[in-house]
Structure 1
Amino acid sequence: MDLVIRNATLPDGRQQTDIGIVDGRIAAVEPRLAAHGVREIDAAGDLVSPPFVDAHFHMDAVLSYGLPRVNRSGTLLEGIALWGELKPELTQDALVERALRYCDWAVARGLLAIRSHVDVCDDRLLAVEALLEVRRRVAPYLDLQLVAFPQDGLLRSPTAFDNLKRAIGMGVDVVGGIPHFERTMAQGAESVRLLCEFAAERGLYVDMHCDESDDPLSRHIETLAHETQRLGLQGRVAGSHLTSMHSMDNYYVSKLLPLIAESGVAAIANPLINITLQGRHDTYPKRRGMTRVPELMAAGVDVAFGHDCVLDPWYGMGSGDMLEVAHMGLHVAQMTGLEAMQACYGAITETPARILGLEGYGLAPGCHADLVILDAGSTVEAIRLRAARRLVLRRGRVVAEAPPAASRLHLEGRPAAVDFRLPQGNKAVNPGSP
């Protein structure tokens with residue numbers, strides 16, 4: 001063994017477990033692992049988890065908040081207008097610098113895999129070149145998967161499809177789309193067909209912004225599911241956002257959910273952004289906007305959470321913390337039952353890793369030794385506390401560390417140290433995962 005992590009609590013609820021690491025991979029996961037004369041890390045009962053995975057992000061726009069001006073209304077439309085103003089002023093150096101800084105934040109938060117959409121509607125493909133360079137630089141410590149995203153519409157923007165093909169030829173990984181932004185519903189459906197056929201020909205994954213709308217008649221997810229089955233793309237396709245499903249009538253959804261499940265299309269919700277950008281035309285009651293996460297999960301659909309935006313024209317907050325994303329998703333979807341809360345943790349770890357097709361992800365022997373030791377005793381507690389990342393390991397090497405959260409009280413008759421964890425006598429201290 002090169003390294004042994006002792007006394008770990010695992011996401012499935014196992015306690016006092018040791019993890020042995022050899023040559024950057026997990027060699028053993030068992031109680032009281034026999035190993036002598038090697039480096040040891042004492043997890044002291046804290047949660048040891050695979051790293052966080054962000055299934056949906058826009059790294060070409062990250063940290064651009066306030067450029068060229070602030071989004072005063074906080075709306076999607078003003079954000080789109082701002083991005084249009086900013087694009088001509090973008091430089092490759094600035095894009096690379098902002099993205100690298102965000103990747104530093106991500107690693108510090110235990111976020112070691114990101115799927116980022118990159119706009120291909122700029123004929124210069126400046127952002128594509130920048131993020132390909134970022135992907136090369138961060139490869140030793142972060143998996144960055146890129147999606148060719150025709151942000152202005154595949155058919156609506158005259159050069160979008162050619163640019164998308166050029167981006168794929170340059171090394172971008174995934175085919176993207178935005179059918180609800182085309183001029184008509186028919187053109188939206190046509191764009192789904194064209195993009196899925198292109199992906200099938202090239203053996204690529206597909207991830208489309210799909211039905212990011214309050215319009216219950218925006219139903220391109222139905223077309224995406226159909227094309228996935230027709231072309232044999234099962235397991236390689238994701239529909240991101242799917243917010244129109246929040247406004248659809250229950251009868252149609254009862255038909256739609258089995259179609260999505262049968263097609264093997266995954267769903268990616270973005271709680272922080274869906275809750276702030278959707279429902280803007282409502283008075284009261286206001287729609288939440290996020291797609292039907294628990295219903296999709298119950299139907300057998302893989303559902304992941306994405307961060308989507310951090311400090312860009314559409315969202316003036318965020319810090320790369322996927323536990324914050326899961327915390328919002330849990331509340332918006334009213335997933336406060338024990339198993340539902342545990343599923344929210346899966347939506348930022350195992351499920352997005354599966355959607356992205358990450359090799360060697362997990363806690364089993366043979367997996368990469370990519371691990372996060374959290375200042376929490378369970379997955380639910382990690383979400384509740386947005387727990388500090390005590391240590392972050394990439395291929396068995398520590399790449400980030402932080403002290404546990406600590407406060408001191410000066411109250412007569414009370415302990416000086418504050419413990420925010422659930423008392424040990426409570427039965428739900430370490431509930432495990434489904």
Structure 2
Amino acid sequence: MSTMTINGKLAPLPDDPDALLVDVVRDALDLTGTKLVCGAGVCGACTVLVEGEPAVSCLMPAGSAANRNVTTIEGIGAAKLHPVQKAFMAHDALQCGFCTPGFIVEAAAFHDRWRAAKGTAVPSRDEIGAALSGHLCRCGAYDGIFRAVADACAGRFDGDEFVPPRMEARDKVTGLAKYTVDIHHDGQLEGVILRSPFAHARVSELDLAPARAIPGVSAAISLLGDDRIVRFVGEPIAAVAAGDRKTALAAIAAIKLSSERLPSAIGLDEARKADAPVVFEKSARKKAGDVSEGGGAPASWKGNVRGPSAAFSKKPKKVRSWVNDARAANNPLLVEGIFRTGTQQHACLEPHAAVARFDGDRLTVHVSTQAVFHLMELIAKRYKLGHDKVRVIADHVGGGFGSKAALGVETTTAIELAREAKAPVRIAYDRHEELSVTGYRPARRR
């Protein structure tokens with residue numbers, strides 16, 4: 001068996017040639033300071049040092065670390081905080097903190113090279129930017145990051161430690177902060193959702209038996225509604241829970257599915273046409289997803305188009321009369337045209353995720369959410385549990401930007417799989433799911 005030295009300790013490496021270093025670090029060694037975000041080597045959150053050089057562990061085969069020295073965020077400043085870590089805390093160069101470990105690892109390597117070559121000279125903004133160009137901060141703490149790295153390189157944080165302005169800052173710069181995706185209970189299973197590849201279809205057959213027959217699978221459930229109709233690409237169809245993600249993915253691939261394709265409207269312009277097929281008929285409109293920034297208040301429907309809610313349409317008749325009067329008077333202040341805006345994503349670095357665990361009749365759910373108490377009430381109501389029987393925990397949230405305030409499919413599915421499997425279950429969306437099914441600001445045509 002091959003091994004690597006990680007943070008000064010010898011650790012085994014799996015024989016699986018497909019295993020990635022990020023999975024070994026996070027799952028096998030429980031060094032969860034290294035974060036998995038994009039899975040494509042473009043965000044920098046999973047950065048580690050290999051023989052002192054920064055590397056993205058989401059693309060690095062685990063076998064490539066054999067007989068090499070690997071350092072994660074937990075190995076930086078373990079005995080005494082690194083100057084970069086102290087500078088990040090002092091300059092508040094972090095917000096949600098999910099990207100912070102990757103920044104710290106890369107910045108510490110840059111700092112050490114800089115100090116060895118140039119002493120306490122201050123690097124320029126361009127030099128710092130070039131060194132950290134492979135890192136993204138969705139919260140936008142870049143100005144603090146630039147100042148922190150510059151001051152650390154200048155030697156301004158070589159002295160004693162201090163009390164940071166944020167009480168959680170030390171945990172975030174050392175990788176000790178635990179987010180929902182980092183939670184791991186004994187016997188915990190990994191849940192994966194099978195999603196619709198069709199924009200509109202009626203599922204005639206859903207056979208979960210092949211998934212349940214795969215060794216390591218503990219639960220498989222249907223997520224279809226009573227009408228068995230899916231109305232958008234990515235709508236949940238079924239879910240499985242298994243001992244690891246690889247097994248869970250194999251299980252959902254084994255599910256037998258037959259469906260009848262139904263007419264669909266793809267895109268804003270197609271959905272607005274008078275002859276567009278109706279996807280959300282009247283009986284299904286209350287369950288229609290609301291991806292707008294407004295709440296799910298009652299609103300008019302015309303075909304597939306859901307009108308603005310009352311909060312965004314005050315006195316529409318009066319507004320139309322003003323426009324008509326301006327037209328009649330050829331008012332030069334009236335500007336008319338068709339205006340479009342593109343879709344905008346929340347793009348949280350920590351994906352929507354939940355870990356559910358039953359202890360007898362008590363339910364504990366770790367959720368990446370901005371609304372802990374509200375979620376507890378919604379869960380208690382949905383599953384007919386007393387408020388004292390439901391505990392919702394979100395110690396840290398790796399970004400939300402308004403998208404993590406509702407009871408989402410990741411949470412309900414984790415709960416239902418945990419109940420079925422009689423074991424803790426985690427659901428953590430991958431980057432494709434995060435960008436496609438978690439809500440967004442839709443494109444507009446005015």
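Nothing in this text is a laboratory measurement; each read-out follows from the coordinates by a stated rule. Given the structure is predicted, the values throughout are model-derived calculations rather than measurements. Cβ atoms are built from the backbone, for glycine too; each structure is taken alone.
Have a look at 1, 2 and say which one yields 14 for relative contact order in percent (Cα under 8 Å, 6 or more apart), as calculated. Label of the source structure: 2. Computing helix-only ellipticity at 222 nm (-39500 (n - 2.57) for each DSSP H run of 4 or more, over all residues; to 500) across structures 1, 2 gives -10000 for structure 1. Among candidates 1, 2, the computation of Rg and Dmax of the Cα atoms in Å that gave 25.3, 84 used structure 2. Source structure of the calculated read-out (volume of the Cα convex hull per residue in Å³, for residues 19-138 alone, 116) within 1, 2: 2. Taking distance in nm of label points 7 Å out along Cα→Cβ at positions 51 and 147 as the criterion, the top structure among 1, 2 is 2, with the largest value. Looking across 1, 2, the calculation of FRET efficiency 1/(1 + (r/R0)^6) of positions 115 and 355 (r between Cβ atoms, R0 = 30 Å, to 0.05) that yields 1.00 traces back to 1.
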